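Please treat every number below as a calculation from the coordinates, not as lab data. Keep in mind the model is a prediction, meaning the values are calculated, not measured. Cβ atoms are built from the backbone, for glycine too; each structure is taken alone.
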Structure 1
Amino acid sequence: MTGEARTRKDALRATILAARRGITAGDRARAEEAIAVHGLAAWRDLRTVAAYLSFGTEPPTVALLDRLTTHNVRILLPVIDGDRLDWAVYAGTDSIASGPLGIREPTGVRLGVGAVADADVVVVPALAVDALGNRLGRGRGYYDRALAEVSATVVAVVYDEELIDDVPSETHDRRVDAILRPAGLSRSS
């Protein structure tokens, strides 16, 4: 990574994380409901969705996951395994424990790093995304590595104001195919 790209990404991360800390509980709840409605409308008839459990100030995803499971959609969630993501089936919030980095993970049987290839859609966290599908993550590269060989549609989840004009990107960064935010689900260019 070039020094300039790292500096731009770090500055953008800091700006977005500061803005997220200012989101009220009411606004977060409205965002969770809207994200769940749009995601359910698009994916209720799919077989398998790989997703993640939001934490901290991320756009909330639990309502989306729970609603998809009521439509018999199999949900795979990541489990951090060293520098890679393993996957396990989501069986509700009662089967979740805190994992490395304080991220909540499913406690069920691990399916292996290749299990994500079974997904029809892969929903990933993001701090920001642009219309071209360039995604800014937290900088550890877990999803870039996990998605390197995935052919499914990849969707980033952000708050409305986190769809921005330009996200710095590098050759190893995996673009997303679509963006899910409270305002709706849209394809990237």
Structure 2
Amino acid sequence: MVYLALLRGINVGGNNRVEMSRLRAVCESAGLTDVRTYINTGNVIFEDPQRSPEELTAVLQDGIAAEFGLNLKVLVRDLSEMTEVVRRLPDAWVNDSTMKCDVMFLWDEVDDPSTLKRLTIKQDIDDVLYVPGAIIWRVDKDRVTRSGLMRIAGTDLYRKMTIRNCNTVRKLLSLMEAMP
């Protein structure tokens, strides 16, 4: 089965440095096959025919701790879960010079539509969708500083998600679909 592992909080502001070549080696030594990384933010695409996402999460977190000395959270999603997130992502929502669009992948304990009630969503500024496994947030770039999105950093909820821009998410799905 094809999976995507999303590492939370690496290579941000010079903290939690993880080299992608070493990360690939950790994954391969854990028995994962066809391991590929995408950009330097902790996106690993791989295949594993037997283990569950929970088992893969534990294996990856343990391997990263042993190799890098970091206790990072890892979220594992399979191809069908990623396909559904991207299917629900409106085509017109992009991350470019006029718009900011992020996908907030949720850990199980907050993966519920009621999580939206914990967010500051400003009408006429923010467009927000819940999809199983994620929250998709879109705001015009000239309104980002007034967006409720800016208030999430540092919260308990923020520590239970990992965020990628929508362009990255679409690319990750295309890479997963191209796996042999």
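Looking at structures 1, 2, which one was semi-axes √(5λ) of the Cα gyration tensor in Å, for residues 68-171 alone calculated from, given that it came out as 24, 15, 14? Checking each candidate, the match is 1. For distance in nm of label points 7 Å out along Cα→Cβ at positions 20 and 140, the calculated result is 1.3, so let me know which of 1, 2 that is. Checking each candidate, the match is 1. Have a look at 1, 2 and say which one yields 15.5 for mean count of other Cβ atoms within 10 Å over residues 100-107, as calculated. Going label by label, the one that fits is 1. A value of 2.1 for distance in nm of label points 7 Å out along Cα→Cβ at positions 36 and 52, calculated from one of 1, 2, originates in structure 1. Which one of 1, 2 has distance in nm of label points 7 Å out along Cα→Cβ at positions 28 and 60, as calculated from the coordinates, equal to 1.8? Structure of origin is 2.
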